[in-house]
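Multiple structures are listed underneath, in structure tokens.
Each reported figure results from applying straightforward, stated rules to the coordinates on display, with no laboratory input. Not measured: the values here are computed from a predicted model. Cβ atoms are built from the backbone, for glycine too; each structure is taken alone.
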Structure I
Amino acid sequence: GLRHVLETHGLLDRFVTLQTADRHPSKPHPAMVELAIAEAGAAAETTAMIGDTSFDMAMAVNANVRAVGVDWGYHDEHELIDAGAEIVAAKMSDLSGILNK
């Protein structure tokens, strides 16, 4: 499903790795983030998990990566912060500044 959507929209080449819940334990288990880090040749210290649910933020905390929430999804800012978000972006354009800090 994910690969098909990305291919359809011409976005697949923008991703180094694709992780889905089909291949991992449920969030907040850190497996998805940990495998993405490994496949990308990255490090937890330089990785950010961007998500719209408290489960995403808890997964980031469990993987010891930066937790960045977005408030245009399923959970509101307070839920994201309570789950471990370091910061919550109000709009997509905020992410560049947040990630470059």
Structure II
Amino acid sequence: MSAAVAAEFLLLAALWGASFLFMRLGTLEFGPLPTAGVRVAIASLALLPVMLSRGLWPQLRQHWKPVMLCGLINSAIPFALFSFALLSISTGLSSILNAT
């Protein structure tokens, strides 16, 4: 493994771990569902310019229902469940459970 790959791996691990920490803080402050909603909304807003720059807006308008269902099942529901779990378990345990 090169030094660049190792540095990228460490950066990814730091970002991934920090997201669980911020989810824990947000859950305690705002509640599980608003925290999950904000997390999904931020991700959507971050990916929107990428989609627009690739000219995929017409495809999204055509297939918005399956895309919404996929986002709900793969992102919104799991993040909401993790937020509810963070009310009872530690951040480290939640990230380990997610990794498994």
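Tell me which structure, out of I, II, gives -26500 once helix-only ellipticity at 222 nm (-39500 (n - 2.57) for each DSSP H run of 4 or more, over all residues; to 500) is calculated.
II
Kindly point out which one of I, II the value 2.2 was derived from, the read-out being distance in nm of label points 7 Å out along Cα→Cβ at positions 25 and 57.
Of the structures listed, the value fits I.
0.75 is what came out when FRET efficiency 1/(1 + (r/R0)^6) of positions 17 and 65 (r between Cβ atoms, R0 = 41 Å, to 0.05) was calculated for one structure; which of I, II is it?
The value was obtained from structure II.
Say we calculate Cα Rg over 2.2 N^0.38 Å for every structure; which of I, II gives the highest result?
Answer by largest value of Cα Rg over 2.2 N^0.38 Å: II.
Using relative contact order in percent (Cα under 8 Å, 6 or more apart) as the calculated read-out, with 19 as its value, let me know the right label among I, II.
Answer by label: I.
Can you spot which of I, II the value 1.03 was calculated from, given it is Cα Rg over 2.2 N^0.38 Å, for residues 41-88 alone?
The read-out comes from structure I.
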